[in-house]
1. For structures I, II, III, which has the highest computed value of distance in nm of label points 7 Å out along Cα→Cβ at positions 76 and 268?
2. Out of I, II, III, which structure matches 9.1 when mean projected area of the Cα convex hull in nm², for residues 140-227 alone is calculated?
3. Consider the structures I, II, III: one of them gives 2.6 for distance in nm of label points 7 Å out along Cα→Cβ at positions 52 and 260 as calculated from the coordinates. Say which.
4. For Rg/Rh (Cα atoms, Kirkwood Rh), find whichever of I, II, III sits highest and give me its label.
5. Given that FRET efficiency 1/(1 + (r/R0)^6) of positions 212 and 284 (r between Cβ atoms, R0 = 30 Å, to 0.05), derived from a single structure, equals 0.40, which label among I, II, III identifies that structure?
6. Match the computed value 18 of relative contact order in percent (Cα under 8 Å, 6 or more apart) to one of the structures I, II, III, and report its label.
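Coordinate-derived values only; no laboratory data. Source: prediction; values computed, not measured. Cβ atoms are built from the backbone, for glycine too; each structure is taken alone.
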Structure I
Amino acid sequence: MRAIHILIGILLSAWLMTDTANAQSITLIPKWTAQAQFAGYYVAEKMGFYKEEGLDVHIKHPSHSENSFLYLKEDAPQAVITNLSQALIAYQKGNRTVNIMQTSQENSLILVSHSPLKGISSLQHKDIAVWNHLSQELLDQVANKYLLHVNWIRFNNGINLFLSNAVDICMVGSYNEFPQLTECGMEIDSTHIMRFADYGYNLPEDGLYVTEKYYQEHPETVQKLVRACIRGWNWTYEHREEALDIVMEQVRHYNIGTNRYHQRKMLDEILRLQTDKNGRRPYRLSREGFDTAMDILLPENTGETNTLQYENFVK
């Protein structure tokens, strides 16, 4: 009997090795270190959704100071998670990428101030801390529209610049740094915050991208990847605590300083941001979202002179 069990084990191992060997390999690169922001992708790996599509997906996290977009190579089987603003600007500069899935449907950016903010004019001549990976073009467009003269101070991560009073105002994400401030004991009322979405800058953020060339040469592989990722996010939505277990495995593996309470808050907000105004989670960049982003980021390229069409960018 023992010999039969050993034989079954050998045959099963051989089948798994063959299955993996025949799978199409793809490297998936999040835009940040391990956290609940990417829960659906971890779930798809853990639950075998990628393998069921015949894919061998490797998730590779960049460091705090690295830009995930720089990993995207024209001929490589890679997909990156990045902001719509960064992808659009890179496209106009010759980095031909396509949006194959859009998780974020609403903008998460918030400005938090030590003193009350009484409209846009309150930002005038202030030191405002912003993340290194955020598009400078977006910041320039905001400043130009409202005739602002501000000092953008770049930083990699965290809230220490703001807590130490080194800056007047800090840009935070509603799913990460904003709850961190309250977790540190800060009491923040509505008079001290400004949400980008409330001032006409409701740009969708996180999306999944591949190069235009890779999409053209491997459309079926891309479709399989998207199907598996959507399954991962849908499973996450229905099984949040189990998904958090998977997230915590990832953060422990990468030695990320966090806790389950914060990751739960993050996951709840990420899932909220994935919901559109009709209460759906479409996983697709809408034409409205695309047009809004183009109007804000590349106003000179909108209308009849637009060199980038929705149908060419969104697949």
Structure II
Amino acid sequence: MIVQNAPADVLSDVLRLMQAQTLCSARLVARGDWSIRFRPPNTIKFNVVTAGTCWIQAEGPVGIEAPQRLDAGDCFVVVRGGFVLASAPNLSPIPAEEVFRPSDGEGRVDAANSMSDGADEEVRFLGGSVRFDRMDGGLLFDLLPQLLMIRKATPAAAPVGWLLEQLDREWRGGTAGSQLACNDLLRLMFIHALRTHLGEHPPQGANWLAASLDPSIGRVLGAIHADPCRDWTLGELAGIAGRSRSSFAAAFRERVGVPPIDYLLRWRMRLAATRLRRGQEPVSAIAASLGYLSDSAFSATFRRIMGVSPARYRAGAGREAGSDRASTVGG
């Protein structure tokens, strides 16, 4: 039997760092004239409309977006910020906390006295919330819009809806291994949503996500992520891209936002920073595992890129500054 390793995938590497963790599964049934404001704290929400029609309006830091209609089978992912779900635009919303029971995540609104057209229509939702590592999550979330829509006609809608159903069963079943299963289901949902978004709205600008879709630069990013400890040279990376050194260096900087060797070093320091935050490995062990022959060389690079020493970063001093600097990995 021949076992082949899957090719390196930059997006998969970033998603692994983000460490998705399921927070809840929720159901909502609404009838009549209704409007609910959601303000999820540092979480991502996945939802599918399983019956009926309603409206969604995202509320971001720069203002309120235009409302969008949701029909049965439509899915949406709220990457950040608040949003309002309503039977019609311009209704006064009530907080979600007044609708949902914390014990089981069930929500119901029944405005029996509504006189609006379609007031008897029952609208049903199935959803889930997931938390990602806030610092590593910025690598991806800063490059995405606040709201990802997956219309029922797109190929990803059916898998996301099915995954949400499985999530609800796992979450409420509480069987052995359910927590891990829920986390994996949400990761799959996010990947389907991302693929749909990237296919319909290719990322623009100089950043790692846009560059990963470029055939030649994407191969180089894959090679770096497959072996970040290697002492890569510009010539080796240019060979993988199939370009001359000068042409490759210019194209990489234009597509990614930083020179190739800078990207390599920044990714190494991102890996190091994650391990410093989440564990108690000695700094010397982290340095050696990333290919550094001396702690001083590693510490100097970490300080230059993250803004603080590894020891201070682990202790908590300067983490916010460090996360801002680290977000420049790939733009």
Structure III
Amino acid sequence: MAEEKAELRAQYPEKEAYDSGTLKVSDIHTLKYWQYGISSGNPVVFVHGGPGGGTSVRDSRYFDPAAYRIILFDQRGSGESTPAAELKENNTWASVEDMERLRKHLGVDRWVVFGGSWGSTLSLAYAETHPDKVKALVLRGIFNLRRKELEWFYEDKGGACMMFPDYFEDYRDFIPRAEQKDMMGAYYRRLTGDDEKVRLEAAKQWSRWEMATSRLYIDDNYLSKAEGDKWSLQFARIECHYFINGGFMESDTQLLDNVGKIRHIPATIVQGRYDIVCPMETAWLLHKRWPEAEFFIIPDSGHSAVEPGTTSRLVQAADKYKDL
């Protein structure tokens, strides 16, 4: 474990993708993917957050493009994958097998897996299911979809709502008082209802709450992301779908309980000390179950991967594994 300040590393310069394509993974869903860096490089797959968040070219910049074959993909219903915001056949274990389909489609034997927030959840689920396909793991903002994590952030039960009462008030008061004892359920009914206007309004309220709390300092540009109709619908609908279903896990602690399957894999865990979205307890529990993994607490970061201390540590972690 380390909590330290050192010379900060920036992301690598932006490069254009050398390849992109689509992969049909079910009768309903088709994934979009991109490849950056060099085709002969060490394969690394970036697993985005949300679920529903999608990727951007910035996500390719944690990795040395002269050393890595960098693979980005949008998960079911997210980003440029189709159909957008679709909830049918959209669950954790379908996404795990999508990663396997993509690995095989691209002719990758084994790869480094890099994921943050929900991306850390899916990365752990994938690694615990296919440990022989993972060279190393880089995990940030650890999230296991335990009920207490979800209630901390989305319900009015004395968690994140007490840290950001001003922004929580807007999120809460969109829902009638009679339904406020189950905020996730109330939002889900609206996000999946027949009224298109209500769906969109609910999506923007849900997304704005998370955007407001994701960084140590509130960023107006980040808040504006929640105003995009397509993105907010993808983000809110898919997140809420997963959350009311407990992440489709067999138990609340499934991922922690199965860490023994991956303790032999080199790994780095990076956690912002003041992460409100995915509070540090889960990362701490993972560290306790997995003492072999490097564990870094970033003392001046919240949840976002783009905060300087977190970015720096992630770049360093990716550099560590580039020659595997």
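1. Of structures I, II, III, the maximum of distance in nm of label points 7 Å out along Cα→Cβ at positions 76 and 268 occurs in II.
2. I
3. Only one of I, II, III returns 2.6 for distance in nm of label points 7 Å out along Cα→Cβ at positions 52 and 260, namely I.
4. II
5. For FRET efficiency 1/(1 + (r/R0)^6) of positions 212 and 284 (r between Cβ atoms, R0 = 30 Å, to 0.05), the value 0.40 is produced by structure II.
6. Checking each candidate, the match is II.
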